[in-house]
Structure P
Amino acid sequence: MTSTPTAGTTAHIADPVQAQRRILRVLVASQILSGAGLAAGVTVGALLAQDMLGTTSLTGLPSALFTAGSALTAVAVGRLSQARGRRPGLAIGYLTGAIGSAGVIVAAVLDNPVLLFIALFVYGAGSATNLQARYAGADLAARGHRARAVSTVLIATTLGGVTGPNLAAPAGTFAEHLGIPGLAGPFVLSGAAYALAALVLALWLRPDPLLLARAVARAEEAGAAPGPADAGAGDAADASEGRGGVVLGVLVMVVTQLVMVAVMTMTPVHLHDHGHGTATSGLVIAVHIGAMYLPSPLTGRLVDRYGRTKAAVASGVTLLAAGVLAAAAPGGSVALLALALALLGLGWNFGLVSGTAIITDTVPLATRARTQGMVDVSIAVAGATGGIASGIVVAAAGYPVLALTGGILALALLPAVAATAYRR
């Protein structure tokens, strides 16, 4: 009676390496699509609200709303993934983002700001799911390769993230031919991209990485020899690091998200106010999103090799440089603003990769997905705070003050990060 389960377990233990390769390929495909969906909407969300409301003071609200929507989705995706696996959680999250995109289009056609804000809240599901996918890449990775696994998923977002904003202007022209306001055009692209990402995951994310990781861990407990991609190795030791590791990981990701969202949200508005069109804003945001994801293979290796805390410090220093440059750049200097946004994206990347690795190292498989969902709620709340505050700060004091404040905030939290790491 016991030999059959052992044989089945052994088969499972032989699977993780090959399964991990397949899982990463599927995640790469879905992230390319979802990256385009996310980036396209981010490019024009603030401009669409400004056009409808006729004021700059509330242009940070769209970013705040879809980031707040992502907070709710992070909880739902985390709990669903914990119960049923990554595949249904991620697929349903992207489908919800597609529904939100459709709502934005309807709101634009009807010129209804209330419906716009509701739809942007739902649209935030795509952003949360895009972030949650990085955890799926790390489920089956050994501890010493987790940051690299996360970086593989993040790099996949680059192609879509860079392409999406540059399609904003053509998508607007296409939408106008359909009788849809031009600024809503990118949400046509977002809806289609999110729906396709959901389809890819629903059909091909098999085996489910989290469920297979649990099977591997159970096999180890039963005495089977672990495979090379052992997902359970070190979990008991990691869990013993306790709350300090979770606090450190959350702190790093919350700070980087808040600063990044605040500065990024108002950059298209800043460019628009200095006479630049949607195409220019799309180019700058494309550079920013490329810097958020393109360095991922390098940052993943650096985090695995030199440690999570050093990468977190690098994140804060890079964000400070981004804030100072954005504040000092003349409003008409697209090149300098693009460089500042590139540094902003790089600082965010360091923070996200190191913070994700810390959380995955610390939390055991038994509660991993649920905890990761709650962690991403904190990230989403930070993003919502940055988004809504950004418009208020710019209206009251100007874009340079916003950029400089964000950079100083990132630097000021570095002692807290170091202290938390020391307590661990």
Structure Q
Amino acid sequence: MLNIIDMRGQEATYAHLRRTLPRGQVDITSTQELVAPIVADIRQRGAAAALEYGEKFDHVRPSALKVPQEVVDKALADLKPEVEAALKAAISRVRTVHAAQKPQATSVKLADGAVVREEFLPVKRVGLYVPGGNAVYPSSVIMNVVPAQEAGVEKLVVASPPQADCGGWPHPTILAACALLGVDEVWAVGGAQAVALLAYGDDEADCEPVDMITGPGNVFVTAAKRLVRGVVGIDAEAGPTEIAIIADDTANPVFVAYDLISQAEHDVMAASVLITDSPDLAEAVNREIAARFSVTLNADRVAEALTGQQSGIVLVDSLSQAIDVANAYAAEHLEIHTANANAVAAQIHNAGAVFVGEHAPVPLGDYAAGSNHVLPTSGSAAYAAGLSTHTFLKPVHFIEYDAQALADIAEAVITLADEERLPAHGEAIKARLENR
């Protein structure tokens, strides 16, 4: 089912690899033209406009934008015990990992009376977007809320699309996850209209704007995040999900096939890429995919994703070349199924998250490995990181100098100010020296 891209015998440069490797084409720029009027309207009319767009796109209008607490509480009370236990297990592991990420403040003494401290201060209010549509994502509630809480964010609001078959509220499992995490503000709004309302707020509707918006979404959500960037901070412009797998002839083709299928069921634009130096493995994996994908719940979606231009099998000459290909591709998720997976992992520097060995599949990370599943896509893992406690923290410098410490460095400051033709900078220093 997967197209074969044969790169054997080629000395491909980094630039050539980035042009040649399969990649989904998502045009955020053209989508912005569709989304911009929505964002502008909500900036002017607030919650009323957001509810109108929700009725148009989600085919339901909730009785209120803010989900009543009793609806959230009922969702938790009605949750199946096994689902509640699974959510709690995931929350515990994700919290343990993200609690350990919080950096320590530093204090550097440069001279007597000259100290620069760096402290990490949390963003005050954060909007966390949880998508609806093809699937239900309580795991995205966990992955967004937990790191924000561990960073010390004071106020959290979760926005998720209203569902026609759920009384106009977000899906009950989404609401139950919010309840388990202590989130007391949930908005029944999705898509671009949710992003715009989070950014601009509405005083009359008691919808306070946020300082940062995080969380995955479709192309319209991504376009809206690009439009409000600068008004608020955003985590990233998330594209369709990706998995790349480096595998040699020791890999289990059934495991590889299932892992490629698992990401393909997210979206018809999802990318599943196998990188291998074994033609026999490539053939076996293709055979196993063809035999197994049709029995999945989302078989049609899987088939479209796996046969799309964004998916494929890349044949290479060696494991070394496979590593080069993986680093050029910069996958959101990278699995390593090789004889010495740890040694291969040590040579990876471009990936959102690296899953080492056949017993660490991406679905583990999607739910309960403890790592975060909100990760950079579309090659942005070459320069960007996934969601973490760090996302919600601002490093701030505190500069403390006494009179003597200032005098000791004054000449250098004045000289540089004069050199830059900003003499008032130097005068501000001289004034203090004259008044000692």
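Just so it is clear, none of the values below were taken in a lab; they were calculated from the coordinates. Values in this document were obtained by computation on a predicted structure and should not be read as measured data. Cβ atoms are built from the backbone, for glycine too; each structure is taken alone.
If semi-axes √(5λ) of the Cα gyration tensor in Å computes to 41, 33, 21, which of P, Q did it come from? Structure Q accounts for this read-out. Looking at FRET efficiency 1/(1 + (r/R0)^6) of positions 187 and 363 (r between Cβ atoms, R0 = 35 Å, to 0.05) for structures P, Q, the greatest value goes to Q.
P, Q: which one has semi-axes √(5λ) of the Cα gyration tensor in Å, for residues 115-282 alone, as calculated, at 40, 20, 13?
On the way: P: 40, 20, 13; Q: 34, 21, 15.
Structure P accounts for this read-out.
Quick one: relative contact order in percent (Cα under 8 Å, 6 or more apart) came out at 27 when computed from one of P, Q, so which one is it? Here the read-out was taken from P.
Each of P, Q could give helix-only ellipticity at 222 nm (-39500 (n - 2.57) for each DSSP H run of 4 or more, over all residues; to 500), but the derived value -29000 comes from P.
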